[in-house]
Structure P
Amino acid sequence: MEKRFKNRLRTSPKIIAITGAESTGKSSLTEALAQHYKVPFEAEFARDYVLKLGRPYTFDDVEFIAKKQVEGYNSLIRSDNPLVILDTWLLITKIWFEVVYNKVPAWIEQDIQKLNIDLFLVCDTNLPWIADNVRENGGENRAKLQKRYIEEIEKYNFQYKIISGVGEKRVKNAIHILDQLIG
């Protein structure tokens, strides 16, 4: 299995994906890091898309979201910046397909294997879950999904760090890790 991941060769920019269960501060952390490093970021696409649907989302909607995530990734990796940040990524969408539909489009698996992520920052679940019109997985499901995200990251041999802390402490913890990565 390890061989197929060796062709993730690329020199610049470093690609950072922010991930984690619902309501763990992914979007806030993404924006704070992008502002700190003065680099571009890809905002989470799924949330606004689902909010604007005006109906329950479908399998096709989730696949459209996944395609938009890849499109955003491809746009950012062409930048001259030393670092780009993604607010969520295909791994979360893959698990979304598995949990809700019990199937995943084959192209997602292929893209996860071929697209490079230098580091996943996994937002810890030490922040309270806050219900809203889009969130579906609080309580025990939140913990289960967090575990699945980490297992999936490990399955693909991606590097990751768990980011804990609240507010500015969480941002500082992430900056400390990224400073070590980009030197």
Structure Q
Amino acid sequence: MTQNNALENWLAEEREVMARLDAGPGPGVARPEQIAGKTGLEMMEAMLRGDIPYAAIAKTLDFTLMSVAPGRAVFQGTPLAQHLNPLGTIHGGWFATLLDSALGCAVHTMMPPGRGYTTAELGVNLVKALTPKVPRVRAEGKVIHCGRQLATAEARLVGADGTLYAHATTTCLVFEMASRG
């Protein structure tokens, strides 16, 4: 697949996902009754269908959850001028947030009902500068290990042409969720 075809496919997928998300409740936090008894994967799938709110940070930083599967999450981001650092490249915090989202959501897909997680460690390696000239990038997170107390995952941030911009790892603490109420 050529770079242009890959980008066209990415943009078409993004339009489909955004249509579902825009038809749903928008950014926010799901109500307890919306997620009661659901696995992490079921919650993420409900978010992608537009049945429950998606995280507001995605709207703030111009990225979108594209797909989930057991142990996997893909986000697509749009590097824009508002994400630039003083040197004229995309701020490292934008890279880190996009990668952390892919990593955390990959771990989330592995959670049984009533279990949650939080990032305990995040390591990000920026390997190539990114500017708004790159129309989209994708962060794909994959779980390496998910146990009762710890989970680890890795992610790569790439352009439609396959260029690697960054890669990351995480360690997450896994725990029993307190009921919200």
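Of note:
- The maximum of relative contact order in percent (Cα under 8 Å, 6 or more apart) over structures P, Q, that is, the highest value, falls on P.
- At a computed -0.55, -0.75, -1.09, -1.31 (log10 I(q)/I(0) by the Debye sum over Cα atoms at q = 0.12, 0.14, 0.17, 0.19 Å⁻¹), which of P, Q: Q
- Parent structure of the calculated result 1.00, given that FRET efficiency 1/(1 + (r/R0)^6) of positions 17 and 121 (r between Cβ atoms, R0 = 35 Å, to 0.05) is the read-out and P, Q the choices: P
- When helix-only ellipticity at 222 nm (-39500 (n - 2.57) for each DSSP H run of 4 or more, over all residues; to 500) is computed for each of P, Q, the one that comes out at -9500 is Q.
- For mean count of other Cβ atoms within 10 Å over residues 25-32 computed as 13.2, the structure of P, Q it came from: Q
Rule-based calculations on the coordinates, nothing more; no lab input. Only a predicted model underlies this, so the values are computations on that prediction, with no experimental measurement involved. Cβ atoms are built from the backbone, for glycine too; each structure is taken alone.
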